[in-house]
1. Thinking only about mean count of other Cβ atoms within 10 Å over residues 247-254, which of P, Q, R has the largest value?
2. For structures P, Q, R, calculate relative contact order in percent (Cα under 8 Å, 6 or more apart) and state which one comes out highest.
Structure P
Amino acid sequence: MLVLAGLVAAGCAGGSVRPDSGVIRVPQNAKTITEAVDAAHDGDLVLVDPGVYKESVRIKTPNVTLRGTKRAGVVIDGEVRRANGIVVTAPGVSVENLTVRNHTLNGVLVTGLSDQNGGLARGSDGYHKLDPAAFPPVQGFRVSHVTASNNALYGIYAFDSQHGVVEDSYASGSADSGIYIGQCKPCDIAVQRNVAERNAVGYEGTNASGKMFVLGNRFSGNRVGMTSNSDYQEAFVPQENATIAGNLVTDNAEPASPAQADGAYGIGIGLAGGRGNLLARNRVTGNPSTGIAVGSSEDLAPQGNRIEGNVVTGNGVDFAYTASARAPGLDNCLKDNQVGTKQPDSLGDCASGPGMPMAKTGAPPGIPFTEVAAPPVQPEMPDAATAPARPARGLPGPIDPAKAAVPPEDLFADRAAVRS
């Protein structure tokens, strides 16, 4: 009887992981983040105190908020052994105010590409033709005040996901892209107020179409600042109807960064095979190859892209039109841009047909992602330790790209290690 009573008491103690308040504290209520998120119910807050957590966290319960009390102090460390830091496969999940580092694939991954157990189907690289009916996109996500550093593939990666935000975050040391949005149509996603530096590419949007907003970010000090492109390896070809406005895209020729497989270097903004995109009021300077390049992707031609009101100066070539004879493109128009003296005279107001290459520049070898310098201190989420849970519903909310003005030259310089 005494033994039985002891077992019952132990069982009751084990049931205390989830308090009635719906706030699960780590390590007070659960020793690991994984234990906490597995115990969480719909709408719960998992609040994590400072520490280095050597685990890969998978969130499979809807509307959970995972938040650190100290952005630089709550660290999910892959030790260059684990593939992903945080994997979100449920709708409405928020990931806030923490650091993910040293993973062999991704820092934070949000994806509908999951099996019945909530794990990733066919790996996590994303480069498979996806059946959206079999793997419907995640509906609603938030990545906010997250620092993603020294992750081998992507820092923050949303693939097969809709209705979300990536905001006020920082990404460095990614051998592909610091922030990546892929395979969504319509996306209904806003990437805003982020800093991406010392990556192969700061931001990449592949087949990311419809209500796709990239607003007010700093993509400086990478090998390539940002790209928006069409790719047959993913669903929803071609990419179309993204708005890229108010971003600082400067000095993307950072040698102390990982190299991407294609070796691109010194480019500010690249559009490849996209249609109907708007590039407006961006500041694009100091990129030694090209400020803005518009080109083809295989047989996918650039069509109907508008480049308006940008400041594009001091680049190797300010604008380049690199569409191929195979896919020459049509009606890619420039209007009211402030340009330097290096714009090809033949570009005109609307570009079509092949020609007008980028300036050539030598690319130094990249460094291993593990050797990229640690990030600078980043701003905390306000009231992180006391704010209630924030399920990621109704996002991104009202978006007015017209409010995204040309940014100052020092946009978010206080958050960046690489400066002009």
Structure Q
Amino acid sequence: MWVHRGAQDSTPQAAASSAAPNPIAVASTPTPPCTRVTSGPSDTGLTTLIAQWDRVHPDTAVAVWRTDTSCPVRIVAHNPNLPLLPASNNKLLTSAGALLTLGPSFRYTTSLVTAGGAKIVDHTLKAPVTLVGTGDPLFSTLAYARTYLGSDGDTLNTLAARLAKADGTRPALTKISGGVRVNGSVFDARTLPPDWNPGDIGSVQPLSGIPTNEDFAGTGQLRSVASPVLASAQRMRAALRDAKITVNGEIGGGRVPTAPITLAEVTSPPLTAILRIMNVPSDDFIAEQLLKTVGAQKHTPGTSAEGAARVVAKLTSLGILASGDRMVDGSGLARADRVTADTLLRLLLDAQRTPSWGAPLIASLPTPGRGTLKGRLAGLPKHSSVHAKTGTLSDVSSLSGIVHAADGKTYSFSILCNDVPADDIGAARIFQDAIVRLVAHGVAG
């Protein structure tokens, strides 16, 4: 018979010091970094290109700043304070908000627990086992993780394998007689964020506190599951059987048991890695799960609205968001989202100046030829580099990021194109790429 052993209590010892106190040092007040944007010389190539596009597509904003100077220098300002739909450029806000509220080293934990007092006899758990989620968007089967996520650490298969081995507090399990329960109560029951247009959603899956395979059905990405909880229960049972653990009893949703005992758990990669997996292909599901996770740190169950409110509050406190900006969801699919080009440049400026959170954000963005920039920005000048986030809706195309130019200067840019006819989305990308190429060669300022 197995009896759970709790952690032993320990009492910290406080050591008193009889040494004389050090003199109080008077620190000088550091000079805050300059955020006042100064005006630089106009670049003829850029202004001509923008004027040609604007004659046909007036709902466009373009802003370019040089950001390696003591104060940022404005190179281009075309409707820089016009609030527009950002599409997936909204993920820049989500990424920054997650890094600032959760921390770069944040990890999700997914656990298999049972009720306190449950018995294990002859390697058989005489009670249900409950899968408890925290909203991990990467939790999946090993096959799905390797195919789509490039991550195989926090999988159902790993979790089941750990249950099949003794861990020092319990013996290895070969049978569960009480079935499998699943609990995702860390999030609310709303599976879609507010203000999503069905025409923009495509194949976005239901949000859940306990998703598996990003809540796609089967092992591919063709259709969504009808019930995330049931799908996760079925996948957990299959993973347990693959680990040679027989499961008898019902499967489905259930509460976290009273005084739960953790039998096994897995943790996700750190947030820095999750952001790369999200931003390179522009994964909408991960963005929405992250936003709810931010909300759940303050109130459980976590909601999209609470997550957005926390991100907005944090970015506003840093002077990044302006009064006309509005964040409704995490992915940028919401038609109520609004942001200005200058707002995105303030965010990118702060990211460059605060590497503790800004460096992982910048590193998570696609580079030419990768992810959503595949087939774009080829042939940039030698010794230049670009990290940029794309955004696309049926009538929106956006591109914002950072250019290290061939002349050694660093620029941040944001290009938001709204009300673009479907036939012109490709032209919008060509226009954006042309601006980035000019900046990469080095422009006035």
Structure R
Amino acid sequence: MTLIRTLIAVLLAAATPLAAQSTYSCNGLDAQQKFAAVEGTEGVFYRVTPDLHMFNSFSEVTADRVAALSKALATQGTTLIFVALPTKSLAMPDQLPQAARDYGFDASLAATVYLEQIKKLQERGVAVVDARLALRAAKDATPSFFPTDHRLTSAGADREARAIAGIIAATPDYAALPKGRFEVTAAGPAILESAMRSALQRHCLLPLPLAQTDTFTAGKLQGSAANSGNSIFGGGGARVAVVGTEIDGDPVANLSGFIAKYTSLDTVQYAVTGGGGFDAITSYLTSASFQQGRPAYLVWSVPIHDSLANYGDQPFAELTAAAGDTCRVPLPVMANPGGNSIVADLSQLDPGQSYTLLVDTNSTSVSAARFDFSSGAQVISKAIYRSKGQVKTGRFFMSMSGLPPEGARTVEVQLDAALGGNPSVTACFN
């Protein structure tokens, strides 16, 4: 079999110059639709999108919004730790092929753009983790990303956790927190299913590297009782909560276990596959678990290629309202438990003030809410949608921005599922 594979590789190398450059006899990798890629050295593959993007949007306005969220969390005792999660090309530039330059990618310039993002947040007082630097590994070390996948290996998660722990330990309140002792134990290797590897393999004759990594189990040896069920939605109790995507949130990577080990603090994690910057943090901050047991640290891991400006001001308005403690004006409502809509009277609100409405449906089946604001003369509609992968909390925070100067008299909230008992609408001061 080895001889046959060698002969195939030799024949392909003689046939086309593209194949001659491929260790795995790959051809047409960049012609795919979803996983268009280039083959680097040492069996490392990079996606054209987003790994070879030179610029990832992070404006001054976005930095201001992150800073406002950080301040809202801080007023209630939670420190935001922002992790700027780099692409594989930024974390592993040494394996990039010449083809990356053909696409216009310059690793040095891309790193400069990345550092500018971090600088913007630091200038606004936000605690930021330079994950690009943390994920750079020595030449003979296990890589931080799987060669044929976009997720972190456990070695990468370990490096990221050390960097996060360093930022946490430097905060003023860390020393006074009660500590525990956590143990991380090797549990053998594991192979992850990888859609990216499968897609790449269809263009290669020789077998590609598997998405294989060492795995670990984390346990608490000493200290106070851990969070119930070790779940981020378990009712509170953890000192560190981590929210993000599958890139560093796959349980096999053990990021939360490593953070617990290096900080000596109970740590829980929640990730939404393909959830971008907002899905996980939105589910968590709008949950009763967060409101009832806020963590000392909220680690927000944001892939830099997922722009936080894609959805206007609504996502940050919702997060900031949920993070603070300004929802203090209960509004008169008309609703039928079991129905799909609720109407609230807004006439007591000052049109000169800025508000965000909290609608608590008391139903975890609701994943979409349309707000029809009526001023009598016109109706302005807005909507919030939760993705399929999100945990549904039944709570929605809708900004009242963009309404006429006279404001709105009523709002009708149409839902995609039935209300629970005792639904409510509360106005939050911005």
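A short reminder: the numbers here are calculations on the coordinates, not readings from a lab. Because the structure is a prediction, the values reported are computed rather than measured. Cβ atoms are built from the backbone, for glycine too; each structure is taken alone.
1. On the way: P: 27.8; Q: 15.5; R: 22.2.
The maximum falls on structure P.
2. Details: P: 12; Q: 22; R: 15.
Across P, Q, R, relative contact order in percent (Cα under 8 Å, 6 or more apart) peaks for Q.
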